[in-house]
1. Figure out for me which of the structures I, II, III the number 17.3, 49 belongs to, where Rg and Dmax of the Cα atoms in Å, for residues 23-134 alone was derived from the coordinates.
2. Using the calculated result 18.6, 63 for Rg and Dmax of the Cα atoms in Å, pick out the matching structure from I, II, III.
3. Consider the structures I, II, III: one of them gives -14000 for helix-only ellipticity at 222 nm (-39500 (n - 2.57) for each DSSP H run of 4 or more, over all residues; to 500) as calculated from the coordinates. Say which.
4. Using log10 I(q)/I(0) by the Debye sum over Cα atoms at q = 0.14, 0.30 Å⁻¹, for residues 63-118 alone as the calculated read-out, with -0.59, -1.17 as its value, let me know the right label among I, II, III.
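Just so it is clear, none of the values below were taken in a lab; they were calculated from the coordinates. A quick note: this is a predicted structure, and the numbers were derived from the prediction, not measured.
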Structure I
Amino acid sequence: MFTGLIQGVGRLEKTENLQGDVRLHIAVGSLPFADVVLGESIAVNGVCLTVVAFDAASFAADVSTETLALTTLGGLAQGAALNLERALLPTDRMGGHLVSGHVDGVGQVLAIWPDARAARWRFSLPTALARYVAKKGSICVDGVSLTVNEAGEDFFEVALIPHTVAHTAFAEKTIGDAVNLEIDLMARYVERLLATQNG
């Protein structure tokens, strides 16, 4: 589990093709990394990946064909900025919202415009996910926990404060870029409970 509070911005060093799937080699950049262990989980642009090898400044993670098909990881360019978060510890502060690292869909940056010192960002949203996104609810975009300001049938808007932009890969995002989306876990469970109750 994760919180959606980015701990560091890394870079994609290279993508290694291995019999149909890939291994990503990621420079950890500003991510605190001294006590990393083999097999731990790290969210990379919101996708939970397992550390299969590491050194002092980077780690490698295998990405399945399923993950490549359902996320943006397969389309990353070498050198791309990556939002990184290590798995939540029981003693950590819960500053964002509970994030599983399991991407529900891919959206796209539609527009960015100033909103006082912040910036308003509009993202496209697969219509199948629209019912899970509510104004003032939470959504995870490329691993970042954000509050929804507006929600439509195929889009949503958030406000990014200067600190968020400066300390995440959003600093290098532009209109047209693809992003990983994860809906709030609560919405999933509420839907399932209601379906079971009505059934």
Structure II
Amino acid sequence: MPSDNTITAEIAATAARLVVEEGLEYGPAKQRALKTLGLPRNGRAPLPSNDELEEEVRDYLALFCADTQPAELAALRELAAVWMERLAEFRPHLCGAVWRGTATRLSNIHLQLYCDDSKSAEIALINQGVDYEVGATSNARGREIDVLSLSAPCRALGEHVTLHLSILDFDDLRGALKTDSQGRSERGDLAALRKLMENA
């Protein structure tokens, strides 16, 4: 019988392929990988951490997408910068695959907006003539937060890209730049994004 480490590695490799080829987020990709591999979804299979999955995603990109992914990432970062400028009053921070450098043309752009009232962000979008949908997700503390989703044209990719704007309390900004286990920031503001783009 394969060891837990072998199973975890198989799940990570399968999930990484789903992240890259289908644009899935990490959580759904892990669950789909369990199903694909015929493993139980009752919590018994040893799931890879997000860090482990990200390493697999980077390996997959280097192996199969080295000729296309850098340009696709650059296009998404450019589009993210445009929207961060448009929403500057809400102190936007970029997170997710576009920030971490693992995004492809299938990836969504995730921006976090820091404002005391989610309605103010909605009013800003309405004033700019932007159609959006309102959804919800849970933040790191398990509290439900509003997410505004919209579709924006990306000229460089020749298609529309989905942006998800998570509405966080202004007070949450203080903890926004904490680093992960490897000392990397989970998100960055427009200045940090521009620095990434210059160094790419």
Structure III
Amino acid sequence: MVFLNRIYTRTGDTGETSLGDGCRVSKTDARIVAYGGVDELNAILGMTLAAGPSADLSEILLRIQNDLFDIGADLCVPETETAPAHPPLRVSSAQVEQLEHWIDAANERLQPLKSFILPGGLPVAAHLHHARTVCRRVEIGVLELAVRDRINPQISIYLNRLSDLLFVLARVANNDGRNDVLWVPGANR
């Protein structure tokens, strides 16, 4: 349960913050950068929701936003060799499988691509393309963290699958691909 009765604490004024296990680290620590990126991605999905997607898409995006909070919670508590007294929240393979289900269902509506797609089209689709690019960057940040620290491997798998889902959902939001903006190689030479 979260209880916030005060927003500022002054404990971060010297450039450090606390992880979920109470450990103090620099705000430039790779772990903080990783879950800060997850928070940014979540905010972009909030902007996408504000742009007025369909009810079905809104439901998916809200579930993903909740999953992204799970990822942030997972990242903020470092994995340890010994089992903690209170097991932290960890992202599961079931959450990844849900993304795969959504990808397959959405992809069935679409014609195969014959060109790469430029990010854009309708507003909701453009926001989803933006979210997809941020998701790729966040995934890289998580992988950089994994080089240094142990993390739940389901996190990077989830983010990899999520960027694929966001691409497919952007096509769906573009009238099932009819409003996709296609790349024309060398068009301006």
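1. Working through the options, I get structure II.
2. Structure III accounts for this read-out.
3. Comparing all candidates, it corresponds to II.
4. Considering all the candidates, the number was obtained from III.
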